[in-house]
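Trainee: Read through the structures below before going on.
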Structure 1
Amino acid sequence: MTRTTELNKLVANLTVLYTKLHSFHWYVKGRSFYTLHEVFENYYNYTTESLDEVAERLLAIGGRPVSTLKGALEIATIKEATEQETTSEMVAAIFHDFELLINDLTHLMGVAEDEGDQGTSDLALGLKTQLEKNVWMLKAYLAD
């Protein structure tokens, strides 16, 4: 896989994740509503910024980011929300999705470095670092 292919997969995954986070933000219920409603909003805002950075990096190196929902769903490895998830399932799904992204970003860093693209590698490292913090916090939440 090339860095442009990996970046496009990341664009697709962030697009699906953004929509999933909105769904969870809207449909979360129960005692954790206020906390998770805000957390999901913070995550989708972060995802928006990350998506834009990744898409613009892809354009900067001559790639073409996927820009339709249909196209994103064809490439993405993150699954859409079903709108039927319980609160616990929502948190577990986001935890899983963040772990998947961390693995993809680690792979992207290696591919970018092999292709001599330090800028893409640095971008991936920054995103990975934030996602690792998010995973740590979700893990603490799930420990209840």
Structure 2
Amino acid sequence: MMQLAVEQAKQSPPSEGAYCVGAVLAAVDKTLSTATVLATGFSRELPGNTHAEECCFIKVREAQLKEARDSHKQLVIYTTMEPCGLRLSGKLPCANRILEAGYVERVVVAIREPPNFVESCTGAQLLQEKGLAVDFFDSFAGSS
């Protein structure tokens, strides 16, 4: 799934003031044997200065996917960069979007957000404080 997120990131239109991030929202069977992609997203994919995770949630909402609420599945979002904890645009940060969705149980992150635009990213910390599992996929650090 992380490789698919990396492929999504590669589709992001470049921007000097933002990162190119990809995300995949997946329903993973509780036995961890199968996963179904519910939505993919990348930075600036949809109108309105959207982030990758935000695009996933917009697509799930628009499609009214019942799988997003299936109690037999664990909802996992894979993202090439740590979900933002602050957006300079004033829009809702991705960490808050993940929490507000109410159905994501785990977040898998390729790399932490560098301090280029926001000095200290607190997205992963916020998610962990609210009880979500956050795993860092350090082997992808060079891929995104």
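Trainee: If you work out Kirkwood radius over Cα pairs in Å for 1, 2, which one comes out largest?
Mentor: When Kirkwood radius over Cα pairs in Å is computed for each of 1, 2, structure 1 gives the biggest number.
Trainee: Hey, another quick one. Thinking only about distance in nm of label points 7 Å out along Cα→Cβ at positions 91 and 115, which of 1, 2 has the largest value?
Mentor: 1
Trainee: Given structures 1, 2, which gives the highest value for mean count of other Cβ atoms within 10 Å over residues 19-26?
Mentor: 2
Trainee: Further, regarding this structure: Compute relative contact order in percent (Cα under 8 Å, 6 or more apart) for each of 1, 2 and report the one that scores greatest.
Mentor: Values: 1: 31; 2: 21.
Largest calculated value belongs to 1.
Trainee: Of the structures labelled 1, 2, one was used to calculate FRET efficiency 1/(1 + (r/R0)^6) of positions 35 and 123 (r between Cβ atoms, R0 = 30 Å, to 0.05), giving 0.50. Name it.
Mentor: It traces back to 1.
Trainee: When helix-only ellipticity at 222 nm (-39500 (n - 2.57) for each DSSP H run of 4 or more, over all residues; to 500) is calculated, the result is -27500; to which of the structures 1, 2 does this value belong?
Mentor: Matching structure: 1.
Trainee: A follow-up question, please. Suppose distance in nm of label points 7 Å out along Cα→Cβ at positions 75 and 99 works out to 2.5; of 1, 2, which structure was it derived from?
Mentor: Matching structure: 1.
Every read-out reported here was derived from the displayed coordinates using simple, explicitly stated rules and does not represent laboratory data. From a predicted model like this one, the values you see are computed outputs, not experimental measurements. Cβ atoms are built from the backbone, for glycine too; each structure is taken alone.
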